[in-house]
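Colleague: What follows is a group of structures, each given as C-alpha cells.
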Structure 1
Amino acid sequence: MLRADDLVFAYEGQAPYRFTLEASPGEITAISGASGSGKSTLLDLLAGFIRPRGGSLTLDGVDLLPLPPETRPVSLLLQADNLFEHLSAAENAALGLPRGTGRAAGRARVEEALAEVGLAGLGPQSASTLSGGQKQRVALARTLLRDRPVLLLDEPFSALDDETRKTTRELVGELTRRHGWHTILVSHHADDIAALANRHYRIVEGRLERV
C-alpha cells in the first residue's frame, strides 16, 4: 500500500496543501480537480521533485521521503511521451533498463517489453515516425523496464484521438493489474476516471476528498 499522510507543502504567499491518500497495488487511484488546484504539486511530492514541510509518505511501511527522485520506486509518465526523436523505439525503451544490464539480456528484455505493449517488431523504427499512441506505448515499455511499483500518470491520454485514447487506457489498466503497480492517474477527463479508477480523490481547497 502506498500511503501519504498529511503531506504539507506551500508555495510562497499561498495557503498550504495538505494531502492524505491511499493507493493499493494493482489498482488505479484517480486525482481530479480544477486547474491550479494542486494536482501536479501532488505528483511532484510523490516523485520527490519537491519536499513537504511535514507529513509522511510510505510504500508498504518503508519511508520514501528521504529518497531522492532517482532512487524512489516511482515512474512518471506525462502527457508528452518524452521520447528522443533521433533514437529508435527500442533505444528509447532501453533507457529504462537498470545499469549493468548485459547487451544480449537487455535486447531480449526490450523486445519482451515492446511486445507486451503491442509493439512487437517495431523496435528498429525511428521514434520520429511513430504515431502518438505508439509513442505512449514506447514510454510504457520503458516504464516496464524500470520495474518500479509506483506509476504516476499526468494527463497521459490528452494528446490522443478518441480510439487511441481508449485502447491506451485499456493497456494501462491491464499493465497495472498484471504488474501490481500502484498507479496514480491525474486527469480532468471524467471518462478516463470512470473507465479506470478503483479509487477517486478530488482536490478541493488544497485537500484531497474521496469521491
Structure 2
Amino acid sequence: MGDDVWSIVHAERAALIDDLENLNDERWNEASLCEDWSVHDVAAHLVSSARTTRLGFVVNLARARFDFHRQNARGVERERGASPQETLERLRQVASRRSTPPGPVDSRLVEQVVHGEDIRRPLGLTRSYPNEAVVRSLRLQARTPAFFGGAKELAARARLTATDADVSCGDGPEVRGPTLPLLLAISGRRVALDYLDGPGVDELAAAM
C-alpha cells in the first residue's frame, strides 16, 4: 500500500537532510514559515512525525487532551536534540521509516513538501519537488478538514486553479498560480500569496 508515496517521501527526506547538512548552527535558529517554530523546531517535528504510528498518535493526542498544537509541541520538545547535529542524526535514523498516523498515506507527502518549504524558503534554498507529490498534497489538503490537519474550510473560500498542472479544486472566486504556492497558501503560509493572482486572492488572504 502506498509504495509510490513512500519512495517519494524517502527521497524528499534524503534531499532535506542533504540541505541541512550544509547549514551552520546559527542558521538552524532562524525562524521558519511555521509560526513560532525555528528551522530546528521544524526538523525536530519531522523526526517526531516520522516516528508516529497510528496507535501512538491516538495515545499522544489523548495525553495532549486532544489538542493538536499541544501534541505537536510535545513532539518537538521530545525529538529536538541538544544540538542541530544531534537532531540531524535523528532525522537520518528515521529517513526510511514507513510509519504514519491515522489517515491517508498522502498526508506524508504534505508533511514533507510543506515543512520542506517551511525550512528552505527562509534560508533561501530551493527544491524542485516531484509534480505528483505537490498535486496529490494539494488535493488532499483541499478535501481534509482543518481538525485533521487539512485546509478544506480555507479551500472552500476560493477556486484554486493550478497553472502548471491539470488540477482545480475548491469553490468561490478563482485563485490562480503554480501548484506549490497554492498548496502553501491553503496550508496557511502567507508568503505564498505573492505568487498567486485572480479575484479570489483577497478572499483567501482574509480567510487566512
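Colleague: Check the numbers for Rg/Rh (Cα atoms, Kirkwood Rh) across 1, 2 and tell me which is largest.
Modeller: By Rg/Rh (Cα atoms, Kirkwood Rh), the leading structure of 1, 2 is 1.
Colleague: Supply the structure label, taken from 1, 2, corresponding to Rg/Rh (Cα atoms, Kirkwood Rh), for residues 34-145 alone with the calculated value 0.95.
Modeller: This value belongs to structure 2.
Colleague: Using the calculated result 3.1 for distance in nm of label points 7 Å out along Cα→Cβ at positions 42 and 138, pick out the matching structure from 1, 2.
Modeller: Computing distance in nm of label points 7 Å out along Cα→Cβ at positions 42 and 138 on every structure in 1, 2 gives 3.1 only for 1.
Colleague: Quick check: 2.8 is what I get for distance in nm of label points 7 Å out along Cα→Cβ at positions 122 and 194, calculated from one of 1, 2. Which structure matches? Could the numbers behind the result be given before it?
Modeller: Details: 1: 2.8; 2: 1.5.
The correct label is 1.
Colleague: Still on this model: Relative contact order in percent (Cα under 8 Å, 6 or more apart) was computed and gave 17; which structure, 1, 2, did it come from? Don't skip to the answer; put the middle values down first.
Modeller: Numbers: 1: 32; 2: 17.
Computing relative contact order in percent (Cα under 8 Å, 6 or more apart) on every structure in 1, 2 gives 17 only for 2.
Colleague: Name the one structure among 1, 2 that helix-only ellipticity at 222 nm (-39500 (n - 2.57) for each DSSP H run of 4 or more, over all residues; to 500) of -17000 was derived from.
Modeller: Working: 1: -10000; 2: -17000.
Corresponding structure: 2.
We did not get these values from a lab; they are worked out from the coordinates using the rules stated. Keep in mind that what you see is a predicted model, and the values were worked out from it rather than measured. Cβ atoms are built from the backbone, for glycine too; each structure is taken alone.
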